[in-house]
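What follows is a set of structures to go through.
Read-outs: derived from the displayed coordinates by stated rules, not from any lab. From a predicted model like this one, the values you see are computed outputs, not experimental measurements. Cβ atoms are built from the backbone, for glycine too; each structure is taken alone.
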Structure 1
């Protein structure tokens, strides 16, 4: 069901705004709305820019700390290290964190300083690694200062590509007034001394061979230079490791930083509420939506707060947009996420989740229709549900849907006599999906396909009843009967007619009864469709209602997908089991192949079938079922202070 909303209007002194928002947040039952323009008031200036930037900085630091801690633990083989995905704190702890947010700034500053130190050390290592690569060919060089020019000679020290060395050496041997020494490796370390008169010839020889002059000077030898660079590189690595270790030592502060982030997030949320309020010189005005069941709780919180405040509760105006708060039992609330993917229901309409969840579970179970697959769905879905029971929505809801669908898959599996594609009972209640045919008005049709169509007509009838209930809730009794009830009875007649026309059911008398009921309801629908129109509109509306039969029967045919998906999964399961059993009973090495095929094959088939069932079952709800009555376009109720990312406050 959808909770009825009440509207809270209050006025208080401006300096009490922060305290009052804290009071409303503590109730978890008030969604602040944009205040209507009021004479003598003006909007508050937008706030929160600085807080937003600060929160972004904190969240980046949190992500960094978690990432660095996990990488350090993995790199050093710390197997017992783990960080919880969500922390649970008391409201007292949450309040205390909001009082010491400055400590969060210090923690973030420390994390960023260590991260910057690590980044600097990594950059320094990159630079030193490149310097080492460049200096390594000079390892056997004497002190670089010894390769100096004199009054009459010039000395060149540098590197020469190894392939060019043979030709260059020949030219150097022929160069007068020249002496050289060379050390061959990946490249050639070459030192050449010539008389100044031969300098131009030397430069021509070296330039043609790709000579690169030595960039180093000073009293160091090549070996001393390398040792110095390696020492600096080791120091940079040590600095990186020290920073990583220091970051890992801060891992216990992850919970604290998460708490600080959510506390700061609430301060930002309060600041952003300013754009929704109105103010005078000394007061501010606030409007909020509160669930009717929480009205007394909010009143008590305001009265006990010690804040000077005037407030009143009233019903929202007819044309006022109201947020939607669905309140269903633990089973049905898992299916709310499926409805919300399409669109949350409007706060003023009929909540479809209870009825939709029943049909969704029936269809999901029908498509899977196997005791083995159903049990796996129940076990897997149940495990994930209880593992995530502290959370809302997401994987928890999806797991709940699959677990409930597994119950129906087991039921359908017994009816179709199937366990992993194999029969286990001496009898079968439902027709064989692959071979058994029904005669419908002389046409041979797969029996399970006919059952799929009958299930579809039942859901369409339920959709029309939902429309009837929705109109009645709005006081439109006659419209509910003529726009919903009549078409629901038409669906009942169509259902009876189909059952009567199937020879194997031996209920031929239902064909006439169903046909008469459906025909009578169709006549009533055609003649009453244009009751709100004038003149020509009455005729066109009635004709449109008659033409709508095409869409109706098209929607019925959409339920054939139930048969198609169920047949596909059943055939694949049967083939996998047949081959697996034949291998397992072969008495040869194929036993191993049979065991692997049994496990991998059925897991794959379960996954693919479940994906198809989830999508196509949702499609039947969105198009065929919701198309009968659902309006949607609602927005979920989001109370002040509920948008916490990292901690759960209890």
Structure 2
């Protein structure tokens, strides 16, 4: 691969990863992997400066303001930090700063909080506006959501006329664990880590959702302060603490040895912080020296972040337990002696399936090496086989469901093993919670706790029976009462009009998530029409295919499912589609999106393509009809040009939609 092509591919991958991290709050790679890709790109661009372009991810911050929030232009840009990964790199950075200043500098060393960066503005002592970092110049107005954070002062005593502070919004480890437990039971997608949970919570359109997520904040810088001058960073932090802000802990260091010791101390004590950290930051304490060193287009020259490598630790396997999920899948988990990894206590890790157990050859009593995959999900890396390993019993998944005792069977098309009982109690709670969840029927107030209470009281034995509840019975449950019961009944009544797409998603059919459900709802006017379609016809629909078609027909024709459908029909649940095709102008056309779009998110653009009869693909081939190229388009654009495929700008794509 030549240098030009490698740079193009690195830029595209980094832009995609940045979009997932900053804008979608759903990273697919770890910080460590992302940093490695960025360092490779920096090295190539340093060796070939003629190939550096203004839209390279080395030249700008990775986020952007989302269209659903009002844009805010930052009075002072919110820059990102440069990274180092070894003490040799750190020493070189400090020496370069000393040389540029002509003297030994004093540094403020602080933990690097892994949260969502925001700027908060106060006018005459009152919280006036808050915004996310976005691209560093323009962020998103999240004022109302920031006001739900209890630790953030809403009014300041004896404050300057105008004050802007920069801080990091985070979710505590305890709150994160509770939130993901609730989402897992509801069958909702888990948040990758506390940082992304915090980002997703702060960027909600409904501030009530944000308030329920119990976010917190720590402040680490003064961006602007009218009528008051500070000589050092430490003076500014002391001033903020006096106003009532939760301020980042910091220590002054004047030598590389002091810096190293503080970095190691922060790393060793990371468990004690209420927030996740992924490194330590050094900032020049003297503000005049900061002005002297200045900044690049992306990062200040007066600060640097030392990034910690992924942690790996050994522990002893005490048990292997088997859980049953919402779709009946048996999932084995290794239970081991508690260890601390990436800031949280870890006591178990999924082993996924029998194939993975066989590959690891893991047995109860083994010593294992564990890390957090992508610093997110605990995973077993290997078994450290000792003399006793060979005599310990080999572990096999049971032949019967551990909850209901029904036979289990392995999927013909995969490694999953499933309970064959559609009415297994282990699946009921998850099925009911998923049915009522936000991306499904969106029944406000029917969360995990209430679903469990309804099931335990015998009021609900299937999702469809939600629509046969009465207010009196619900009011009699613990922690409910008349008003809560009336609110729930109103939410249930409202959900009857949710439409076909949400209903299909709510059923929890394998392979039929939100995207597939919306696609199906665009092709069929109602559920009865869908029930009459054959597998062969369904598998020709884009984003459906033969496997999804098989599961869909199998579920719709099952007697238990038919009974549920009749209950829903009898309750007056709307079976008609609200996602119909707009027209077929894109029929037979395949689009590929690359780069960042400003008018739509990628999901929104792809949904429009489908609603106009087209197909959205993730890769360029000779069958591609058009490539829509946004900002910082990478190797997909290059490949399209080499194949002679028409390339559309975002404006040209918008014209095709008009």
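Of the structures labelled 1, 2, one was used to calculate semi-axes √(5λ) of the Cα gyration tensor in Å, giving 44, 31, 29. Name it. Traced to structure 2.
Among candidates 1, 2, the computation of relative contact order in percent (Cα under 8 Å, 6 or more apart) that gave 11 used structure 2. Looking across 1, 2, the calculation of helix-only ellipticity at 222 nm (-39500 (n - 2.57) for each DSSP H run of 4 or more, over all residues; to 500) that yields -19000 traces back to 1. For which of 1, 2 does volume of the Cα convex hull per residue in Å³, for residues 215-574 alone, calculated from the coordinates, equal 377? It traces back to 1. Have a look at 1, 2 and say which one yields 10.0 for distance in nm of label points 7 Å out along Cα→Cβ at positions 143 and 559, as calculated. Structure of origin is 1. Can you spot which of 1, 2 the value 0.00 was calculated from, given it is FRET efficiency 1/(1 + (r/R0)^6) of positions 103 and 167 (r between Cβ atoms, R0 = 30 Å, to 0.05)? Attributed to the structure labelled 1.
From 1, 2, which structure was P(r) over Cα pairs in 10 Å bins from 0, in percent, for residues 463-590 alone = 12, 38, 28, 15, 6, 1 calculated on? The value was obtained from structure 2.
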